[in-house]
Structures are given as C-alpha cells and as structure tokens.
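Multiple structures are listed underneath, in structure tokens.
Each value in this text was obtained by applying a stated rule to the coordinates, not by laboratory testing. Computed from a prediction, not measured in an experiment: that's the story for all the values here.
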Structure I
Amino acid sequence: MVSQEEKTKLIHRINRIQGQLEAIKKTILEDEKDCEKAILLLKASHQAMKKFGEAYIQEYMDSCFKERKNTNSIELDVKKAIKAAFSL
C-alpha cells in the first residue's frame, strides 16, 4: 500500500508537469515566439514526465505484483510495460 505522503508527492509532480504544459500552451498562443523558451519548456516537461513515470512505477510496483497471483500474467504485463516504455 502506498502511503499518503508518497501519493501527495506523485500528485505534486503531476501538478508541476501541468504547469509546464500550460507554459508551453501560452508560448504557442503568444504573438512573438521565443523558440529557445519553447525548447526549454518541452525538454523540462519531457524530463518531468520521465521522472514521474519512474516514481509512479517504483511506488506501485509492489502493490501491483501482490494483487496478482498468476506469475505468467505478471511476466506478460511487465514485458508489455517495458515495450511500451521504450517504443516511440
């Protein structure tokens, strides 16, 4: 079971990502484009999503495995997740 503190940390990460996405949207809507700013915002939001994904998986991996008794199902799910994480 994930603690309330860890859930709060994950939500905080999501809120920061949403803020970064809103900043990107604002940059798109501005009349005068700042390409450097847009690129930095994109990079930051991309990195933030990667960090969130890693934190989320770390927090929920144990509970996901404990809920499933069938090891074949777990193995297939992990393989699907790895493939999805590394495919473009």
Structure II
Amino acid sequence: MDASDIARVQTYLRRLFGTERIRLVRPARPGLSVELAVEDEVIGTVHRDTDEGEVSYAVHLTILEEDLPPAAKAAAAAPGRRRM
C-alpha cells in the first residue's frame, strides 16, 4: 500500500468507527503488512488486493487470549430427556 492508500483507508476506518484513535502504521520495509493500531496497541493488519482490476482492502484483526476478560463459568447443564 502506498501513502495515499494508507491515508484513505485510515480516514475511512476513523469515520466508520467514529474515533480518531485508529492509526495505520506504514511498514518499515516495502512488502510488509500495514499495521492497524488503536492508539499505541497494534490490533491487526490491512492488506490491499487487486483482482481483475478491482481494488479492495482487507482488515485482519488479531485478538490474543491473554487480552480477553476471564471466561464466564459455564451454566450447569440442563438435565436431558430420557428416551423410552
């Protein structure tokens, strides 16, 4: 993605989610993925795809298990019906 793509997609995502906290971070080397960050936390990547002349952008979010809240306790299983 070039600088223009990055700026346009960043503007779109900010408008879509209603926050200026979203940033797209240009990779240090060409060919690497553009990082999607909320403030200083990288939450995923953005990729540009061209197929038969049509351009699209894919956002891949990565959620680490350690970042999730604790899992809720499973509800006690309801007694099953017996077959006769």
Structure III
Amino acid sequence: MILYALWFAFGCFGLALLCCLYRVVIAPGVTDRLLALDTMTINVIALLTLFGILHGTTAYFEATLIFAMFGFVSTVAFAKFVLRGDIIE
C-alpha cells in the first residue's frame, strides 16, 4: 500500500514541478519567477525525500538537507539582489 502512495506522491510533486517550471518561463515579473523557483526547490526537496523513503537509504535525506540549505541561501540572495541591485554591501 505504501508503494502506491509513494508513486501517487511522485506524480503529484512531479506535476507541481512542471507547473512551477511553466511559471518560471511564463511569468509577468521577476518576483513571480523568484517565487516559482523557491517553490520548485521545495518540490525537489519533497521528491528527494520520497526517493529516500522508496529506496530505504539515508543518503537521500542528507542530500535533501544540503539542497534545502542551498535553496534557502540562493532565494535570499536573489531576493536581496532584486530589491537592492547588489548582494554584498
């Protein structure tokens, strides 16, 4: 039963990832693209976690933590760049 739930979750998060990719390409403003990229990061984190559950290994969970840290830092840096025009003051 857990296998069916995992494959359903893969499909849902994959579809959400495609919707976010569409929003990154077709967006009216830079802030909308930034929000879509941040949402894509969250969806990739969820997919990596699901792969870890499916394969029963902790390597995917460590990769999830690293991806979450880089995703957070890149979102903050890009938002700061959009607001101020530079990242380092």
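Of the structures labelled I, II, III, which one yields 7.0 when mean projected area of the Cα convex hull in nm² is computed from its coordinates? Please list the in-between numbers first.
Numbers: I: 7.0; II: 11.3; III: 6.4.
It must be structure I, since only it matches.
Suppose you compute relative contact order in percent (Cα under 8 Å, 6 or more apart) for every structure in I, II, III: which one lands on 15?
On the way: I: 36; II: 15; III: 25.
Checking each candidate, the match is II.
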